[in-house]
Structure 1
Amino acid sequence: MKTPSMMCALLAAVCAVSFARAETWDPALEGSRYEDCGYLVQGVECVLFHADGGGLYVLQNYGSYSVGDYVRVMGIYDPTCITFCMQGDGCILENTIDLCEYDEFEGCGYLVQGVECVLFQADSGGLYVLQNYGPYGVGDYVWVAGIYDPGCFTFCMQGDGCILDNAIGPCALVGDLNCDGNVDFFDIDAFVLAITDPAGYEAAYPDCDIMLADCNGDGSVDFFDIEPFVELVTGGG
C-alpha cells in the first residue's frame, strides 16, 4: 500500500524529472519560443495555462498567480515534457509570468441572435458576448465600448470573446438626419436643410450631428452627398 509520504516522494520525483529538462535544454529547441496571454485554470491534477491562442500548458513558473488570473506567459515550448498532470499540450519552460492587460474595444454593430445568447456583431468583424446589453435587443444598431477579453468563459456556444465593463448606446447612422434611429424618407427634409442651411439645421435638430449628412465620407456636407444619401434612403447604399 502506498503511503501519503510515498506519494509525495513520487510526485516530487516526477516534477524533478519534468523540469530538469529546462536545466539541460536542447539548443535545437531554442526556436520554440512562446508568448501568449490566457487564464490559469484548474485541471484534473494541477493548474494549467489556458492560452488565448489555444492549448493547455503546464508552466514551470507560476509566480504568485493562481486559478482565475489572466496572465502573460513567455518561455520555451516543450511538447514532450513529462509531468504528473493528466492534461495539457506540453510545457512552457523557463517562463516569465505577469498580469496581461486587456485591450480596449470601441465600435458599432448589430445585436444578433446566436445559438445560446444574444451577440454583438461588430462592423469591424467578430462576434462578442457583452457584459451589459442595457435596454437593447436583437436587431438594434448600437455603439459599444469596453474591455476585450478573448478568453472569457460563457454559456454561449459562439463568439470571439467578451466585451467587459462595457458602455452601450445607440450608434449614429449616416443619413439619419432626424435622429430617429432609421434612415428613411423621414430624413429627406432634414437632409435638405443640412446641406442648404447648416445653421438652420443645427437650430432645428440641436441633438443631432450635421456630419451624418456627409454621405460620401469626404468630410464635407454639400451637394456631392445627395446621390449617396438617395442610395441610403432607397436601400441602394
Structure 2
Amino acid sequence: MILQYITYRQVYEMATTFVMTMTPAFRMQDTAASFGKAQAMVSMPMMATYGDMQISEIPMERLFIKPKDGVAISQLIVNFRKNFNDEESAGIQFYDATADAGTLEETETILTLVFNVIITVTMFLCFFSLSSSMSSNLYEQAKELAVLRAIGFTSARIVLLYIYEAFILVLSASLMGILIGTMVGYTMTIQQTTFQKIPLEFFFPYTQFIMVLLMSILCAFLSTFGPARALLKKQIASILRMT
C-alpha cells in the first residue's frame, strides 16, 4: 500500500496489517468503494514521521483515555486541563463513558423489575383460571376419584396426581411462551443488528425462567390442594352419589 502525505508530497510504501470496513469510534470506508482513497489507521509516532512533525504537533479531534483502576475521572480531567491555557481548555469537551454505564445499569434494573412484575401478575391471573379449571375437572371426575379410593389409593396420592397434572399444564404453557418470546425477540434483534452492524450475543432470561418455574409449582399446589382435599374428605359412597 502506498500512502501519500498531501502537504509534503512524500510517498511511503508499507504493508497492510489488516483491513476493516467498520470499527467503533472511527469512520471506516469500504476499500472497493473508496476509489483508491481508503482511510488508514497508524500509530502516533508513525504519523509524526509521515508528517515530519513532533508528536505534540499532531492535530487531534478526539483522544480516548483509559484510566487505571482506582483513578478518579474528575481528578483526571482537572489534571488534563492544567496542560492547556484558559482559551484552549475552554474548547476541550470531556465525555465520561462510565457515567452512561451507570445509567444503563439503572435502566436495566428498572426494566427487569417491570418484567418481573408482569410475570407475577400474569401468573396470578393464571392461578385463578387454573383453580376454576381444576375445580371443575375434579367434580366432573368425582366417580373416578371414588373408584381410585375404593381400590386402595390414598387421598394424599390422589391429590399429588392432580397437582402433577396442574403443574404440567402451567409449566408447558409457560415454557411455550418463553420459547416463542425468546425466538421472536432474538429475530427482531437480528434484524436491527443487520443494519447497525453491532455484534449480537444470545441471552436467555434465566432469572425469569426460574421465577416462572417456582410460581408454576406454587400455582399448581394452591389451585389443586384445596378442592381435592375438600372432595376426598367425603365418604366413597357420598362421592359416588354426587355423580
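Throughout, read-outs are computed from the coordinates displayed, never taken from laboratory work. What you are looking at is a predicted structure, and each value in this text was computed from that prediction instead of being measured. Cβ atoms are built from the backbone, for glycine too; each structure is taken alone.
Computed quantities for the displayed model
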read-out: Which of 1, 2 leads on FRET efficiency 1/(1 + (r/R0)^6) of positions 80 and 128 (r between Cβ atoms, R0 = 30 Å, to 0.05), largest value; value: 1
read-out: If Rg/Rh (Cα atoms, Kirkwood Rh) is computed and equals 1.32, the structure in 1, 2; value: 2
read-out: If distance in nm of label points 7 Å out along Cα→Cβ at positions 184 and 200 is computed and equals 1.6, the structure in 1, 2; value: 2
read-out: Answer label among 1, 2 for the case where helix-only ellipticity at 222 nm (-39500 (n - 2.57) for each DSSP H run of 4 or more, over all residues; to 500), calculated from the coordinates, equals -6000; value: 1
read-out: Structures 1, 2, by mean count of other Cβ atoms within 10 Å over residues 144-151: label with the highest value; value: 1
read-out: Test item: P(r) over Cα pairs in 5 Å bins from 0, in percent, for residues 96-215 alone calculated as 2, 8, 12, 15, 14, 12, 10, 7, 6, 5, 4, 3, 2, 1, 0, 0, pick one of 1, 2; value: 2
read-out: Structure responsible for 71, 15, 6, with semi-axes √(5λ) of the Cα gyration tensor in Å, for residues 64-159 alone calculated and labels 1, 2 on offer; value: 2
read-out: Comparison of 1, 2 - label where mean count of other Cβ atoms within 10 Å over residues 40-47 is highest; value: 1
read-out: If relative contact order in percent (Cα under 8 Å, 6 or more apart) is computed and equals 20, the structure in 1, 2; value: 2
